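Undergrad: Listed below are the structures to be examined.
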Structure P
Amino acid sequence: MYINDEQLREFLSDSGLVSQKKFDNAVKTATEKGITVSEVLVSEGEISEDDLRRSHAYVLGIPFVNLSDSKPDLNTLALIPEPIARRNNIVAFRQEENKLEVAMLDTDDLAAIDFVKKKTQLTILPRLTDATSIKQMLRLYQKTLRDELGDVITRESQTLEKFGKLQPENENDLRKLAEGVPAVRVLDSLLRHAIVQNASDIHIEPQEEALLVRYRIDGILHDAMSLPSSATASITARVKILANLRLDEKRLPQDGRFRMETDGDRVSFRVSVLPTYHGEKTVMRLLREDVSGFTLESLGFHGEGLERSHDATRKKTGLILVTGPTGSGKSTTLYTMLDILNTPDVNISTVEDPIEYQMKRINQTQVRPDIGFTFSTGLRSLVRQDPDIIMVGEIRDRETAALAINAALTGHLVLSTLHTNSAAGAVPRLIDMGVEPFLLASTLQVVIGQRLVRTLCNDREEYKLSAAEMRGLEEMADLGAVLKALKEEDIVSQKSTFKSVSLSKEKPTKECETGYSGRKGIQEVLPVTEGIKKMILSGSSADAIEDQARKEGMLTMLEDGIYKSASGTTSLAEVLRVVSE
């Protein structure tokens, strides 16, 4: 069923999601760029993808379901064969007597509905959903993959142990061992297992009596399995072959990269090999290459912080900074912003180390410090490539900072990252790098500080803070500002006080062992207003700048975390763990 622009306009206007004026502007932009009105509204931040899908579902009279955190019965899921589910983007998620509810991206796919009806002999109730929900449900088909891979690894590692005792000494022997069936199967299984577990890193660590494999999942390192120590040489050699590293070099660290595709997911592995006492330790960072499904909302942005971030992306010139420690999601936020900005009428170029996600229509450049190609040399060349938008992976030194500021001054929108503990801390850091305060005040548009917190599963506990806990929290955060945000976004009633607000915490279950699944950002979004500009020019400290930003409505990361605990996203304990690191 097709929804025309007038139907969409009427619903969005009546529901207050998008004004008539903004919709008319979107129609004009869509005509000019040859894309749909819906695409314009989402890319410009006027409406989230989920709200748009819900709007379509409402106009069509079809229920919308969000299954991204759903844990359906696996027998119900199995009613639709996996190949059919993947090909037609249709999954079964609930069965009641003779009725089967199925979630789909396209409820006009009558052939798929008819197939499921004939196969199950049930009445089919189609529901509209989003791509994230479908992808999450498809992963559940691999629920038993851990057991399957465990059998493969156990069986093949015994063979590896036998061959590993031969102790290959030259490159040819190592290559034969690495290309043998056991090494190939074990490493392939380890990689697939890590992808299924949604790991961000794989650690392969040689010990005296074993080869320990650990996965970092949701920011926490877990033991995954233990292999015979004699498997170290063959597994390490196999990784080196995939990453195009030297097999015979065991004295120096080596870095490389390779890619694999499994079940429709394209994943890049960033490899680091480091000599240790018991052998070479290997760490692989998993980088999912498909970033197009992200929105700022899905990363955790909301309310005024979301509006201010979108406002910054609408600027034609200036500097947007994302700050935080390693592993805080800075790159994902930048790539999401680039995805929003990536329209046919702009030229986007990047200088990165490494290129974490490959994006269509964006010119991405990898730095090579070993041959003198650094961020600063890359940026100096980029400005001669007629870019509209430039992304610099990280501002690390005085020269890169000066070039980024100069590019922002000369008609470019520049996005980059900085290692600071807070958004306000970016200002003194850049001034310490030699950036003149008057240039910084003229170019800086917004600074986003962030961390990643583990998100709660569907089963969670609610509780209220004790008087002592409330007093302790009031010393660290402005609970009035948090309550104001909760009221503005209709999380709590307008009559609520913070004493009446329930927070959420983890509830471990059989399906969700830790009570957590996945991660999301907590952010502080600091727009450079006239008041902040004056403070930059006067040389104010980071604390003073943060105080002024809070007076102007900024939630700190801690306050945003409290907001997200009250809205059921994470727990207060998790927020305190992360912000104290």
Structure Q
Amino acid sequence: MKRPFLRGGLVLAALLCLQACADKVDRSAPLAFVPADAPWVFANLEPVPEPVRARFETQVQAAWPVMFEMFDHSLADLRTLSADAPATADTATLLRLFEGVLDELRTRDTPAKWREIGFGTDARMALYGVDLLPVARVELADPAAFRALVERLEQKAGQPLATLRIGEQDAWTFGGETAGGLMAIQGGHLVIAMVPGGADEALKRRVLGLDRPAKSMADDDAFTTFNTQRGYLPYGSGWVDTRRIVALAASEGHGLGIARAKDSPPTALDATCRAEFDSIAAKAPRLAFGYTAFEADRMAMHARIDLDPALATSLMSLGASTPGAPSRDALFDFGIALPILGMRDFLAAQAEAVAKAPYKCGHLAALNTGFAELKPKLEGMLPPPVANLSGLRLTATRIDWPQDAPMPEFGGTLLVGSGSPALLAGLAQLASPELQKIVLTPDGKPVAVPASALPPGFADVPVSVAMGEQALAIAVGQDDAARLAAAVTAAPAGAGTWLDMNFDGRVYGVFGDAIDRFGAFLPDADRKGLESQRKLYAMYAKWFKRLDVRIAVVAEGIDVTESAEFAAH
């Protein structure tokens, strides 16, 4: 008699356990509204760390007045355009609404002031797709304050926003017959979504989250697992699923339905086209991105274009790498790989594959034609200087342009990676008899270029050249001549590196100086806008210590890494 009771107790305990586990899912989180099969998503799981928030707050307060100078310039341009265009009630209303938004935000340069209109610093948010319809969902600190903001904007615009009621939910609407938008306060969330002009109530309920997805990204910690696998922090990450997007765009009632007119019939691709579009998307099925460092003095972000393994292997086999070594103390350093022969062979292989198995879908006929026309062009002989090229690296150590000087003063090096640098040097000497006086050996030793070989006006500029086994380089400036030996003998960057770039925050000061110099030649209206930009550049020059970008091909795909080091407060 006890066993049935015991079994019943175990079943009850199991059910209670399952319920407890299910209750661990935060049903109020924005991710709880994101379909598990959403074609794209970007979200945060946690607010940014306090030291980072404090730095951002300081920077925003400094930049806020300048940003609104730029907004005011844009508003003035809109007024001019509207004055020249036929007057309509909608245009006037939109202008008043834009003015109202600027008035509301003009002095809100602190978290406390943003809280007055409903937004907090600890909000979680998600940008995602319900099918192919974009949705933004963010937590509000004070929904009533945001509603009051909308009411004030309506008063300033001179008329209320259009509204509709979906079940028990009120929503604001905007847009036209082809496509429009919905905005609603749903519980503690602000939701903004795009819908086609012919959207029915069921679709509107889905995008607003009134009807929850059968399975969300919060149900099985899929988003947390994604972050862990990719090494991303919880402050902002996501992905774009290209195969899902293509599948939705090719199916009836989804992507193609967004752009079609309200009463036009839906269209869809046939099975052959869907399969071929999917095969193309499968070459790069996902773009993933997220923060890998988020500190007060440094931020880093990583993105990866996932590639089909065979495609990734083909790209890696090109052996691309940027020539020379990146300079971390230069004002600006930019390296790019140019494996010309390898790229020609890669493209020829793609053209050959399409020629052997052309696409059958009519929508892809242009692709067949394009590859067919490309194939004979790739079969020709490349001239040796181009065929031997492997990459370039430009390094600037100094850029100055005194106000009374006719030309800027520049210091730096240009390095050309080549399988035959002696051939490059020989061709240059054939073009200039004065350069024939230079004797180069592949030992990296710098040799001064005769003043007689330089363009007019540059005779007093020290220019040197050096050659290594795999590179030829030229330096401008006496100090940079000393860098040549290391530049031309340095090993290339790691295999698979297609681009690397880093620059000092002082570069923004150079941009600002250029605005000062050339802004005087512009009309007053344009000069005012550039003056605001110059002020921002001056701030950036103080905020940023160094910025880095790198693009590389790895076994999983194409990696893009960016990082920013901040200067001390």
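Undergrad: For Kirkwood radius over Cα pairs in Å, find whichever of P, Q sits highest and give me its label.
TA: Structure Q gives the largest value of Kirkwood radius over Cα pairs in Å among P, Q.
Undergrad: Of structures P, Q, which gives 13 when relative contact order in percent (Cα under 8 Å, 6 or more apart) is computed from the coordinates?
TA: The read-out comes from structure Q.
Undergrad: Taking distance in nm of label points 7 Å out along Cα→Cβ at positions 333 and 381 from the coordinates of each of P, Q, which one would give 3.9?
TA: Q
Undergrad: Ranked on volume of the Cα convex hull per residue in Å³, for residues 189-532 alone, which label among P, Q comes first with the largest value?
TA: Biggest value here belongs to Q.
Values in this text are rule-based calculations from the coordinates and carry no lab data. It should be emphasised that the depicted structure is a prediction, and the values quoted were computed from it without experimental measurement. Cβ atoms are built from the backbone, for glycine too; each structure is taken alone.
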